[in-house]
Structure P
Amino acid sequence: MGDVRVLVVGAGQAGLSAAYHLRRRGLAPWRDFVVLDHSPHPGGAWQFRWPSLTFGRVHGLHSLPGLALAEVDPHPDPERPSAEVVGGYFAAYERAFDLPVLRPVRVTAVREAGDGRLRAETTAGEWTAHALINATGTWERPFWPRVPGQETFRGRQLHTAQYRGPAGFAGRRVVIVGGGTSAVQHLLDVSEVAAGTTWVTRRPPAFREGSFGEVEGRAAVALVEERVRRGLPPGSVVSVTGLPLTEALARARERGLLHRQPMFERVTPDGVAWADGRTLAADTLLWATGFRAALGHLAPLRLREAGGGIALDGTRAVRDARVHLVGYGPSASTIGANRAGRSAVHEILRLPGPGAPAALAEAGQPAA
C-alpha cells in the first residue's frame with residue numbers, strides 16, 4: 001500500500017501530460033505522486049491500434065509537453081504502424097522525465113479513505129491519495145449497440161477494439177456500422193480484399209473540407225464542454241467536427257465507396273434487414289460504433305449527475321474537488337489532453353491539505 005499526494009490513473013497522452021506537470025512543479029516521483037497504468041506497455045490506447053493503421057494515416061498527433069516527437073524520432077517512417085511509433089515515443093518520454101509509471105495495474109474502485117483522502121483499490125494493492133487525476137480514456141470500454149436479432153447472426157461479429165487489419169476479411173461480405181473515423185478507415189482497408197462492403201450509419205455522414213484551424217477547434221470543444229458542464233455524457237468528436245475529407249477519402253468517394261446506407265432495423269441469421277423490407281446477405285458485421293469513458297472504478301464516489309455524465313468545472317469534478325478528469329469530454333484529443341493535464345495539476349496544487357505546500361516549498365515555486 002502506498003500513500004501519495006496525487007494519484008494519476010492512466011498513462012496515455014493525458015496521464016503523461018499530468019505526470020510531467022506534477023514533476024515540473026516539484027513533486028517527487030514515487031514519494032509524492034505515482035501513475036498507475038493498466039496497459040502492458042507504454043503507448044496508451046495507441047498500442048492497441050491495428051497494424052494497418054500506419055503513422056502516415058494518422059490524422060493528427062500533438063507532441064507531449066516538454067519533449068516533441070521529432071526530438072525522439074525526427075523522421076518517423078509513414079509506413080510503420082502507428083502503435084510502434086507512438087509506443088516508442090511514449091516510452092522515451094517516460095524515461096526522459098523519470099515518470100513513476102507502474103504497470104500493468106488495474107484500478108478497480110476508488111473510495112473515501114477518511115482524513116480527506118481517497119483510497120484506490122487496485123490489482124497491486126491499495127493506494128491512498130489527497131487528489132486523483134483520472135486519465136483512463138475509453139479504449140477498454142467498447143460500445144456495442146443492441147439491435148434485434150443480433151444473437152441469431154451466424155457469421156462473425158467484431159468491434160473496432162478487436163480489429164487487427166483487413167486480412168481476415170478476404171472474400172467476405174462485410175457490413176461496417178459506424179459514422180466515425182475508425183469506420184471509414186476500416187472501410188478503406190476491408191474494401192481492398194472483401195467480396196463486398198456496405199457502410200451503415202445512423203445519420204448521414206458530414207465530411208469536412210478545407211482547413212480546421214484554432215477558431216473551428218475552439219467552437220467544437222465548446223460544444224462538448226457544454227454537455228459535460230451540464231452533467232451529460234460527452235458526445236463523439238466526429239459529431240461536432242465532421243469527418244476530415246483526406247485525399248484517400250476523396251478518392252474513395254469518387255469510386256462510390258462512401259455511399260452509405262441508413263441503419264438497419266434488425267439482424268437476421270444471414271445478414272441484416274431494413275424497415276422497408278430490404279435485406280442484405282453478409283458474412284461479417286464490423287461494429288465501428290465507438291467507445292464510452294472507462295469510469296466504473298469511480299462509481300463509489302457518486303460523481304455522476306442525473307443526465308448520466310460527470311459534471312466538470314474545467315477538469316474538476318463538480319461533486320468532488322479532489323477528483324479531476326483529463327482526456328474526458330472536451331479534452332479527449334491529443335492537444336486537449338495536454339492542456340487538461342496542466343490545468344488539473346494547477347488546480348490540485350491549490351487544494352488545502354498535507355503535501356502540497358511542502359512539495360512546492362522544496363521546488364522553490366509559488367502555489368499558483
Structure Q
Amino acid sequence: MDARDVDVLVIGAGQAGLSAGYHLRRTGFTPATGFVMLDADDGPGGAWRHRWPTLRLDRVHGFHELPGMPFPAAEPDRPAAEVVSAYFAAYERRFDLPVRRPVHVRAVTSRPDGRLDVATDHGNWSTRALVNATGTWTRPFWPHYPGRSLFRGRQLHTADYRGPDEFAGKRVVVVGGGTSAVQLLGEVSTVAAGTTWVTRRPPDFRAGEFGPERGRAAVALVEQAVRAGRPPSSVVGVTGLPLTPELVRLRERGVLDRLPVFDRITPDGVAWADGRFVAADVILWCTGFRAALDHLAPLRLRAPGGGITMDGTRVVADERIHLIGYGPSASTIGANRAGRAAVRDIRALLAPAAVAH
C-alpha cells in the first residue's frame with residue numbers, strides 16, 4: 001500500500017482526535033495497515049496549548065481524561081495549557097499514535113473510485129474513511145455591529161487573550177454570556193479602570209451540582225439540533241452558567257451586573273438605541289467559536305438549515321465521514337465517547353478489510 005493511501009485518516013489531534021486514534025489502534029489499525037493522523041499545530045495539546053496562561057487547572061470545568069490513560073496528578077495552580085499539553089504528548093507516545101505535524105488540511109474532495117482525496121500543505125492523501133476532529137478554536141466568531149470598524153480602541157477575541165495585565169487602567173467592555181466570558185471578566189476586573197459586561201440574553205446562573213442527568217439532557221438538546229441539520233448551539237446556551245463560589249464573589253462585587261448588548265459601536269465606546277453610552281478603551285469579544293469545517297466545503301455536506309445532518313458521529317450525506325468534537329460531542333467526555341463510536345462504525349463500513357486488520 002502506498003504511504004499516501006490509507007484506510008482511515010484523522011484530521012486533528014486534540015481530545016477528540018486522540019480518542020479516535022486510541023480506538024483505531026486498539027482495534028488493529030496501525031500506520032502499516034493504513035492509518036494516519038494529521039494535526040495543524042506544531043506540537044501536542046490541541047486547543048489546550050493555546051489557552052491563556054492564567055487559566056489554571058482548578059478553574060477548568062469538566063475536563064475528562066483520555067481513554068486508557070489516567071490524567072496525572074498536578075498542582076491545581078499550574079497553567080492548564082502546560083499540564084494538558086504534556087498529558088496529550090505522553091498519550092501520543094504511549095499508544096504510538098501516527099500523528100504528523102504541522103500539516104494543514106486545505107480541502108477534502110470525493111473521487112470517482114469511492115475514496116476521498118485530502119489536500120494538505122505537505123502533499124495529498126487518499127483515504128477510505130475520514131474522522132474530522134478539527135474542533136472550533138481556529139474559527140473565533142466575531143459578530144457584526146454597526147460602527148465596529150470605527151472603534152479607535154483595541155478589539156480582541158477570547159482566542160487572543162493572554163492575561164489581565166495588558167488591561168490595567170483600561171475601560172473594558174466584555175461581550176458574551178459563556179463561561180469564558182465570566183472567567184475573563186473576573187480577571188480583567190481586578191486591574192481595569194472599569195468593566196462593562198453585555199450579553200444578548202440575561203445570564204442563566206444555575207446553582208447546584210452539574211450532574212450526569214443535567215449533562216445528558218444538555219447533550220440530547222444539541223443532538224436534536226444536529227440530527228435536524230441545524231448548527232449546534234453553544235453548551236452554555238443549553239446548560240446555563242454554574243454558580244461557582246468564584247461567581248458568587250464576582251456578583252457580590254457587582255462585576256456581574258450585566259447590560260443587554262449594545263446597538264452600535266462608536267469611535268470611543270458602545271451605544272444603545274435608548275441613548276445609553278459607555279466609554280471604552282477595549283472591547284473583548286467572548287463570543288464563542290464556530291466549527292472549523294471549511295476544508296470539507298467541496299463535499300457539500302451542509303443541510304438547508306445551515307448545519308450538517310448527523311446520525312451519531314456519522315454524516316448522513318456521506319457515511320465515509322465522521323465528525324467528532326462537533327455538536328453533542330463538543331466536550332471532553334463527549335469527544336471520548338464519539339471517538340469510540342466513530343471507530344465502531346468505520347470498522348463496519350470497511351469490513352471485511354477492516355476486520356482483517
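No value in this document is a laboratory result; all are computed from the given coordinates. Worth saying up front: this structure is predicted, and the values here are computed from it rather than measured. Cβ atoms are built from the backbone, for glycine too; each structure is taken alone.
Given a value of 22.6 for mean count of other Cβ atoms within 10 Å over residues 134-141, point me to the structure among P, Q it was derived from. Mind showing how you got there, number by number?
Values: P: 22.6; Q: 18.9.
Among P, Q, the structure yielding 22.6 for mean count of other Cβ atoms within 10 Å over residues 134-141 is P.
When mean count of other Cβ atoms within 10 Å over residues 166-173 is calculated, the result is 18.0; to which of the structures P, Q does this value belong? Present the calculation step by step, with values, prior to reporting the outcome.
On the way: P: 15.4; Q: 18.0.
Attributed to the structure labelled Q.
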